[in-house]
1. Could you tell me which structure in I, II was used to calculate Rg and Dmax of the Cα atoms in Å, for residues 46-173 alone as 15.2, 44?
2. Given 180 as the derived value for volume of the Cα convex hull per residue in Å³, which of the supplied structures I, II does it correspond to?
3. Quick check for you: by mean count of other Cβ atoms within 10 Å over residues 54-61, which of I, II is greatest?
4. For the read-out helix-only ellipticity at 222 nm (-39500 (n - 2.57) for each DSSP H run of 4 or more, over all residues; to 500), a value of -8500 was computed from one structure; give its label from I, II.
5. Computing distance in nm of label points 7 Å out along Cα→Cβ at positions 22 and 246 for each of I, II, which one ends up highest?
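All of the numbers you see were taken from the coordinates with simple rules; none came from a lab. Every value quoted in this text rests on a predicted model; they were computed, and no experiment measured them. Cβ atoms are built from the backbone, for glycine too; each structure is taken alone.
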Structure I
Amino acid sequence: MKFEGTMCHANPFWNKAELTVPRMVSDGLENVLYHVNTLWIFTKSDFMTTMVPISIFGIVAAPLTSVHNIPHLVFWLWVHLLAFNTSNQTASLEDETNKPERPLPARRITLRAAIILRWALLPLCWALSLAYSKEVMFSSMALSAFTVMYNELRGSGAHFMTRYALNGLGFAAFEAGTTLVAKDDKSCLDSAGWLAIFLSGSIFATTIFAQDFRDVVGDKLINRDTIPLRFGSPSRKALLLGVVSWSIGLSRIWDLDLCSSIAFTALGAYAGGRFVQYTTLEEDRNSYFHYNVWVSVAHILPGYWRLFRAP
């Protein structure tokens, strides 16, 4: 009986341990999920602007020959987008006004920790890329160089021409790496693939100022030189002209049939026309969504050519 009493006396300690270990595991899992969510929030706002169109682009420009490559290209793209965004979001204070839900203005992470993360991601991106091929690593290194020029060296705000040229080069580097990872042979692209990358980079360089209508308040606050701030209302008509011109040009380059050309050009006219017709900040955000729909469709066109026109 005394023996049983001793065991009963020991049970509360054991029960306390049983309760503590699951709690520690739960707290640890909660912390991990918190930090994973923070990483996701760094890239969340660029899902439609970068992840969707460039993933589509890589699949059709490669072209994709195995579905097993899709998780690889999506992961490679997301890690590099995270690297770019941590650089971008630690180099400027505009998010306090434009995007207060991002990790830094939301106080989910300190500036010091975000800067450490930004530079830790640099060798990680290169190592990940080298695991695929040295050509993928060169794309990653080029993207890193353009990122430094755009963010840390203030190329994004020094002059509007520098800003948009670096945008085009950056997107081209994103697309080169993603397209290479999408292939079975990750060391080379054919001429159609390189043409598609050149055209896509040029599209972004000449029309990506569509995003600056949405961000005009924060850009004005930090004196960033953008086309909307420099030229005002006429820049809306210039965007419409650019999107329609690209729609017609891409239809000819990728040899679309008449119905597809008309439909694609009409989409471009609608997306660009919204910026002219609707000029409030909220409508500019909606118009930018439609602009990205147009960009995503434009990124499918090399796939149309490969499927129906390639010799």
Structure II
Amino acid sequence: MANHAWSEKVLQLLRRMNNFYLPGSCRAVCSRFEIDRVQVGWIPPHVVSQLTRYPEVFKAPQDGVVSLCPSLDSYGRRSEAVDAMLRSMRQETSLRCLRGWRDEKYSVMPTFFDTPVMWMERAATSLFGVKRYGVHVNGYTVNESGEVSMWLARRSATKQTYPGLLDNMAAGGLAAGVTVKHTLVKECHEEACVPAALAEKARPVNTVSYTYEDEEGVFAESQFVFDLELPRDFKPTIGDGEVQDFCLLPIHNVKELLATDDFKPNSAMVVLDFLIRHSFIDPDTEPSYQELVTGLHQTLE
């Protein structure tokens, strides 16, 4: 693919994954979700109208702000009340995201190192635009000549999200109360059967952050990115069934695939970050270099 065409396709991906910041997004009409007067998310109008049915949980919207009732004044009370409400909504509404209920708890907090103010079911987080965090691992090899190849996973055709698309070797969301390092080792083992001793050699190298909107709500996400150089004779194998197969591809082939629709979008961003950090994309030859870098590192609001 010609360089200009490749650049434009990748820029389109970055714009889509950051469309919440673009003119015409729902951001202007979203309500701020606040707990203890601190913003923790963005709630789209169609969700705000649903929340008015639960006055025992949410105060009436005021001045563009939605907040919890004052009686819900602790981590436990907030979490339990919102979870009960969401389980009720799951039965009574047509909100598509709640059909993907996972029984996974995600922490709700203003920023990553703040003390969580509550937990929320993962499938519901987009309704409130709360920040979500995950871990992505670039598994790669270097041959005798110094040529780099990358291990990619093909997602299972039965996955709830992005079935059948290419993915990083291992990745997963950060559950409430679980550390980044623990998630890294767990996902490497469960998805790719990487032994813990090998997974622990992965190096934290960056974060990739973005916010997008779609019909399910607002997704404010940040991925902790790790690079793991694997032995040349190591082959990831299918673990928990979330992956249907693995392939090892030369890095130039991986780069070309980023400009197709064959990649899970946020995983494509993680691979793009790898290409930039390892100088497979050069500022002297890539006219959109700065736009590519900026698109990977948006501040979560």
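1. Details: I: 15.2, 44; II: 19.3, 66.
Among I, II, the structure yielding 15.2, 44 for Rg and Dmax of the Cα atoms in Å, for residues 46-173 alone is I.
2. Details: I: 180; II: 133.
Answer by label: I.
3. Numbers: I: 25.1; II: 14.8.
When mean count of other Cβ atoms within 10 Å over residues 54-61 is calculated for I, II, structure I comes out on top.
4. Numbers: I: -25500; II: -8500.
Working through the options, I get structure II.
5. Details: I: 5.5; II: 3.5.
Largest one: structure I.
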